[in-house]
Structure 1
Amino acid sequence: MDIVRFRGGSATLVDSISVGRFPTEIDGPHGLAVDPSGERWYLTLAHGNPFGSVVGYSTETNRPEGSVTLGMFPATMQVTPAGLLFAVNFNLHGDHVPSSVSVVDVQSMIEIAQVETCTMPHGSRLTRDGARHYSACMMDDMLVEIDALRLEVSRRMYLGPENERDWPADDSSSPKSAHEGMDMPVCSPTWAQPSIDGSRIYVACNKNAEVLEIDSKEWRVTRRFETGPGPYNLDVTPDGRRLVVTYKGGQATGVWDLETGREHARIANSRRLPHGIAVTPDSRFAFITVEGVGGEPGTVDVIDLERGELVSSADVGKQAGGVAFWKVEGS
């Protein structure tokens, strides 16, 4: 895991922390999250023996302070203000069967629930008040809402293009019949991102190159954004004005104006396979991880969201994926 500092308009790698449990096994660090207090950061180890885990580290010492075993290939995660961590068990290498979202009490580092959702859940994101959790399942073309207080699925939506509709909350089976005979997903959603006020959910349809805007009250699609190829991860700026989208199939990052529904800028990334997004609290800059290909290092690109320009890059470890913002220096 690498730490990058952005100062004076330049991004610099300042530290690298060794992670993982088994020296002879590729543990697959994947997701990163910082708790609301700023005292800990969390890392999902996406492979395991056989299961994956999440490890909590002190932000001051970068030393582990606890870990817990989760499901198969835990990936994206987020922590609520109340101290519950929600991590999707992506189950990349397993059979195409319904998987789950793990819920962890970060004080005790105990998994208190595994909520079954659907096949290959990804993009674990919560509303700002921590009341609702959203994830999207790549193989089932499904958006799933979890009641984060009751720890149970409250709603589902099938995301077949031009055929989006409500799906029974208690049905975690794959909606193959809804594909009209097709075995493969037609949206293949990779991310679900609530708006700042929770009134909208934005979902990246990776396969058909669009982002859906869904009204969270009426539970219907209200707008479609035609994106670059392979929209992958999403983030909404803290001021609520913009949606940032990595185009994994297009070596670019899109910045969308949410008032007009138009793409404000499309910025070429420094290398191929842009992945994760973290936006600064002032909504000015976005940090984009870029995986790279073959022998290339990973990269963190810094984008000025107002100017719509790439302003700096820093090379990090190979296949850079998850990214989280820790703090503004001096705060």
Structure 2
Amino acid sequence: MTSGDVWLPFPPDEIEGLPASLGYRRWNGEEEFPADPADCVFYAVPYMKGQRTALRPLERMSRLRVAQTLTAGWEHMVPGLDLMPTGSLLCNAGGLHDTSTAELALALILAAQRGIPEAVRSADRGDWEPALRPSLADRTVLILGYGGIGRAVEERLVPFEPAEVIRVATTARTSPRGAVHAVADLDGLLPRAEIVVVCTPLTDLTRGLVNGDFLARLPDDALVVNVARGAVVDTAALLAELGRGRLRAALDVTDPEPLPADHPLWRAPGVLISPHVGGASSAFRPRADRLLRSQLARFAAGERPEFVVAEV
């Protein structure tokens, strides 16, 4: 039997099927800790509470064995790795956000292509302004980052009859849907991409990947959709293309974030912005409960958890 506390951001009695052999404490970022952090062996990081909150108890968690994020990205936890005891594991949320983020990616594509933001602004003025807009059908879509979210995006794209889906990952491979190209092949792929959906994690390799050279290779009027992390895209380079009216963008994430009220992205032509809500839907909680139940069942049984992204 594993001894020690499990810290959860949700009331434990709301998650059915948790292993009875473990003891649970609820902590969702409040100023006061629910117990001595030194007794915590499994830490489920509060969701969307910011890096400072996520890292605050780590230096006192001397018995920690697993830190479990509820986010697909884990870059906010990297500074805390040095605070975690030797042998402990950092796990991300695996496929928890695939469904919700893919839904938003599709919504952003459709809204941008069919001019929904312009229609809403016209409606606010009482203006009737019909226009011919580009469809998603018959467009070539490049998915940059073909992991769980990228695959989920493609599954939702298929019924909308894209002309072609180009899949790109770190290295080339095959998938049930077809070939996956390597990032190294982007130069030859981008001129065909009328819509780019950015799904890649933020790493040293992907930071600023969508830069001026990347954007310059896209055809005129291409749409850049970012549901990954803001820093994957070079904001200044994107603003330059938007300002010229050559490209369009639909962004759930930005750099910086939150986006200041006076930032030029808010007023750039051809841009649609949502406030980092890719995972924030009713789909989150049941999938978070399933993830925690599964990970804790493995932990209680002495098995290695899934979705390990770092081992200290």
Structure 3
Amino acid sequence: MSGRALVTGGAGFIGSHLVEGLLGAGFSVRVLDDFSSGREENLAAVARRVEVVRGDCCRAEDAQAAVKGAELVFHLAALPSVQRSVEDPFLAQRKNLDATLVMLDAARRAGVRRFIYAGSSSVYGDSAELPRHEGLCPEPLSPYAAQKLAAEHYCRVFAACYGLHTVALRYFNVYGPRQDPSSPYSGVISLFIAALLDGRAPVIFGDGRQTRDFVFVGDVVAANLLAAARDLAPGSIINVASGRRVTVRELFATVRTAVGGAALCLEPVFAPERPGDVRDSLADLTRARALLGFQPAVSLGEGVRHTVAGFRNATQRQPKEKLP
């Protein structure tokens, strides 16, 4: 593969890994990021190989400048927090839905070949049917989930009305190195690791028996590259996950073992469950396997070990290059 790819939110956790994956696949890469949550150090190792546009996806002029000359757009920029969307639905609306509409319009005007949208499994809500397949009727439980679902609909509308080839990848619970535990949007694995490395008892919201389908960030990158290369129907929606679920209690035990040492003596603290949180989650990967040839390669234990190692090395790593 080759050509120019734009990654919105490319300085973020998932975005920076995708940038590296695209470079490895032979693309020239441009990043659009306002650095409200993205970090320069996430791109430090590849800074001289990446064009960085500092701007806001909600601003048409920034979006149009960023998509110019791009063959592919990977739209990852968002406010990825159920809790924050409950607290401030208007800010979340701007970041999650308005920004997607602006980027879609800029992409279709620029003649982009394919627009790949980072969707969310939160759109399924608390459906009793497991595993969750793409044909299920969505039941969003939070402003965040409603916004991600509406953005998917816009992707399909732009495919139908304007001929923009869109693909929505519904991410389940993504984890891996560079997930910032100090961020209010951070995932539970990074929060567990940060607490245990610091000698603190992690917090589990609810009884800990709720289940999640955790997918390693490297597998997410692989799914995005496949979505860019495969012959797919415009407007396709595809789950991206591990296809395995684990309780939060079991997850804690896995993380504690990976951290080791004094952490083995720590137990979690339980707190009330949070509004908008889903009880159980598990992906059906039938469509991902059939359309993308996607097969998750990293087990939870292996992925957690990689993530712990990344957290331990983070304070020792120095930026190799300064972003322009």
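Just so you know, all these numbers are worked out from the coordinates, no wet-lab data involved. Since this is a predicted model, take the numbers as computed values, not measurements. Cβ atoms are built from the backbone, for glycine too; each structure is taken alone.
Descriptive notes on the structure:
- Structure (1, 2, 3) behind the derived value -10500 of helix-only ellipticity at 222 nm (-39500 (n - 2.57) for each DSSP H run of 4 or more, over all residues; to 500): 3
- Calculated for structures 1, 2, 3, mean count of other Cβ atoms within 10 Å over residues 82-89 is largest in 1.
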